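Novice: Presented below are the structures under discussion, each in the form of structure tokens.
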Structure P
């Protein structure tokens, strides 16, 4: 039975998984149609700009999720609660390191230049939001920015290690260490 996709936003998560699995260059239209169960006509109806527009929609979807679940809470909620929530959300979103960070993957190849604003904006927004929470928790601005950069980089590294070693416990151990780094006790 064919999947029913009524709106453009319904296909974006499936597109994200295709890009995660095959990368931007490896996500051919044939692979995209096979994995989304949409024909080329439907894909181009939803995304007249082709694969670039599909990738932009996926990056926007990721940005929106992180904005709601991570960045806004870091900026507005009590710092300790927001930071703890960030680590729980990250653990859940990246499936304990089994799911790659698509934005990070796009940053690693020529795709970065094509989507540099979205890629750079995502990481900078995360660093800024976490830095804000750490600063409100009592760190100096410079220390907060440095720790936030270390933590975001550490999360990305934890994803790579967990996948490379096929060991999600590595992700969990690293995440716990990074969470400890953010504590002001």
Structure Q
């Protein structure tokens, strides 16, 4: 499913983010940047040791990546040239600032991509796996945040949401349809 926002194509695709031919993919990382389960583990496995080595160097400098912030590394063995690592919030019921932190994870990633003059970027569904953010709420925040950002910043050719499950794809499709109304 594609839609245009200014000159940017916003796409929803079902698939594996590690196989996307874009300049950068976004990793739903943990604060230690050491890989893990879900999309984070898949990106580290597919990208190879080069990504982990860069992550270790970043952590030596900053200690831990705060929730809602983003950093960039090489794409290693991935088709993507770069990986933007961002930390989404752990769901704690919704009253611990989770919506704002999730929004910040997307905005931080988009700002970093703009700084690096990246034109194509692919996002997973941040925080909806091990961090248990409710899928429909996360999809609404992700879509609204990205659409609002693209309305203000016409610097990307394509922004994709790469959704691993049919359930995720449907939730993001519903959120995108609602955002267009």
Structure R
């Protein structure tokens, strides 16, 4: 009897797999700001009040230095002219001694000065008041923002994946037979 025997082995494939790899190196973007702050300058000049009391003081006989010098210069000139007139009149009277005018009579004319007193309220007019109001001065200096952008970067390092195939086990088909008659001895 003949026996056939079939032995077989399937092929096996081996895989050497290297996965793809992506390495990213990034730098962050930066913004540099140069900031100049705004300024607000406010100048508020104070109001000024001018009070002129010179006429009030003049009513009381008090004057400014220029008014004082002008007033008393005029008064001195007038008094000097009156005194010169009186002295000249007295000299004329003494020059006519034949008319019987004596020194006593001339002296008596100086004694009869009448003094007149008046009561009045001073000052007779109010002071002159003026004012100067100036507006508030405002100066605005605008602020400024300058920016500088440093861009970020992305650097990549990509390695492709690989698949290498190799035969790990070969396939085969083996036929063998066995006959019992052939193994007999004759």
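Novice: Of the structures labelled P, Q, R, which one yields -13500 when helix-only ellipticity at 222 nm (-39500 (n - 2.57) for each DSSP H run of 4 or more, over all residues; to 500) is computed from its coordinates? Don't skip to the end; give the middle numbers.
Specialist: Numbers: P: -24000; Q: -13500; R: -8000.
Here the read-out was taken from Q.
Novice: To which of P, Q, R does the computed value 4, 11, 9, 9, 6, 5, 5, 4, 5, 4, 4, 4, 4, 4, 4, 3, 3, 3, 3, 2, 2, 1, 1, 0 (P(r) over Cα pairs in 5 Å bins from 0, in percent, for residues 22-77 alone) belong? Provide the component values of the computation, followed by the final result.
Specialist: Working: P: 4, 17, 21, 20, 12, 10, 8, 6, 2; Q: 4, 21, 34, 28, 11, 1; R: 4, 11, 9, 9, 6, 5, 5, 4, 5, 4, 4, 4, 4, 4, 4, 3, 3, 3, 3, 2, 2, 1, 1, 0.
Clearly, the read-out refers to R.
Novice: Oh, and also: Using relative contact order in percent (Cα under 8 Å, 6 or more apart), single out the structure from P, Q, R with the greatest value. Intermediate results must be reported in sequence, preceding the final value.
Specialist: On the way: P: 21; Q: 30; R: 64.
Comparing P, Q, R by relative contact order in percent (Cα under 8 Å, 6 or more apart), the maximum is at R.
Novice: A value of 2.1 was derived for distance in nm of label points 7 Å out along Cα→Cβ at positions 126 and 158; which structure in P, Q, R was it taken from? Don't jump to the answer; show the numbers that get you there.
Specialist: Numbers: P: 1.1; Q: 2.1; R: 9.5.
Derived from Q, not from the others.
Novice: Work out distance in nm of label points 7 Å out along Cα→Cβ at positions 38 and 134 for each of structures P, Q, R, then name the structure with the largest result.
Specialist: Details: P: 3.9; Q: 1.7; R: 2.6.
Biggest value here belongs to P.
Novice: To test your reading of the models, identify which of P, Q, R gives 11.4 for mean projected area of the Cα convex hull in nm² when calculated. It would help to have the intermediate numbers written out before the result.
Specialist: Numbers: P: 11.4; Q: 9.2; R: 30.6.
This figure was derived from P.
Taken together, the values in this text are just the output of simple stated rules run on the coordinates, not laboratory data. In this text the structure is predicted, and so the values were computed from the model without any measurement. Cβ atoms are built from the backbone, for glycine too; each structure is taken alone.
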